[in-house]
Structure I
Amino acid sequence: MLVWANVGGLAGALLLSVLSWKIGIRVQVIIAMLISTAMVSFFGQGQSSLSGLAMIAAAAGFFTNAGVVGLYALIAQSFPTAVRGGGTGIVIGAGRGGAALGPILAGFLFSLNFGLPMVAMTMSLGSLLAAVALLLLRPGRSS
């Protein structure tokens, strides 16, 4: 499943990059994060076949990775040139901390006897929160 999630993630990042020449990154990230929320939740519902599960994993990876790659671009645009590298690095570092906490949270939820559908839905809320935050933020010059 991880192979397919990564294949989807690569395709999502590449497509977002190409589309950024025509469509604002902010809009793409919001759409990707909203679809990511649905795909991760749907992944938790299980599938009747291994190939079906692989396709859902690829779709979840596609939209999740596209959203994250787009966030990197938005973050870089948010800082003045003089501090762009350091500011972006700090934000990405904080995101990595959240990525480390994700499996801990999932394990904790499983230990409380939450089923896979509820854990997947809970884990998908990060993408939903990111989309809502971007919707609430005032668009910048390059969005």
Structure II
Amino acid sequence: MGLVPSRGLYLYLEVLSTALDDHIVTDDEASILKVLAVALGVAPSSVGDALDVARGIDPSPIQNPEQYEGHQVGDATTYQSALVAALDDEVISEDEWAMLENLRTLLGIQPDQHALIEEAIRSMSESDENGVRRLERLQRFNTVCPYA
């Protein structure tokens, strides 16, 4: 196994584990995971190994998760990318909500950051052909997973 411990890998494994709670990764979940892998610097060649770790087949290379906690520059952008990926597919499942909620918690996204992310999505949606549908799903996301 060639996984190198990093904050990105830690976050990816945590969200991947949430996706695997029901033992199935749907196409929609896979889309979010693909966006996250890129945003978190997890190489495409490492995704299979990460899946084996999340399934409990291989041991995790993350020995001290506490060292990866805390907010860092770029976290809001990573969360926004994952949120947009979820909003852009047609059906948003409870599993996707759970993945996003877990990511938001892991990244420590604060209420003011979440509000700025929403504003950016709204602004982006004005000039985007999927904008109206994205905003409808964003409203549903806020209803199902309100920022606490």
Next item on the list: For the read-out helix-only ellipticity at 222 nm (-39500 (n - 2.57) for each DSSP H run of 4 or more, over all residues; to 500), a value of -20000 was computed from one structure; give its label from I, II.
Entry: II
Check: Out of I, II, which structure matches 11, 42, 34, 12, 1 when P(r) over Cα pairs in 10 Å bins from 0, in percent is calculated?
Finding: II
Checklist line | Top of I, II by FRET efficiency 1/(1 + (r/R0)^6) of positions 4 and 124 (r between Cβ atoms, R0 = 25 Å, to 0.05), largest first | finding: I
Note to self: Tell me which structure, out of I, II, gives 11.4 once mean count of other Cβ atoms within 10 Å over residues 44-51 is calculated.
What the structure shows: I
Check: I, II: which one has distance in nm of label points 7 Å out along Cα→Cβ at positions 36 and 132, as calculated, at 1.6?
Finding: I
Note to self: If relative contact order in percent (Cα under 8 Å, 6 or more apart) is calculated from each of I, II, which structure is the one that comes out at 28?
What the structure shows: II
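Values quoted throughout were computed directly from the atomic coordinates according to the rules given, and no laboratory measurement underlies them. Since this is a predicted model, take the numbers as computed values, not measurements. Cβ atoms are built from the backbone, for glycine too; each structure is taken alone.
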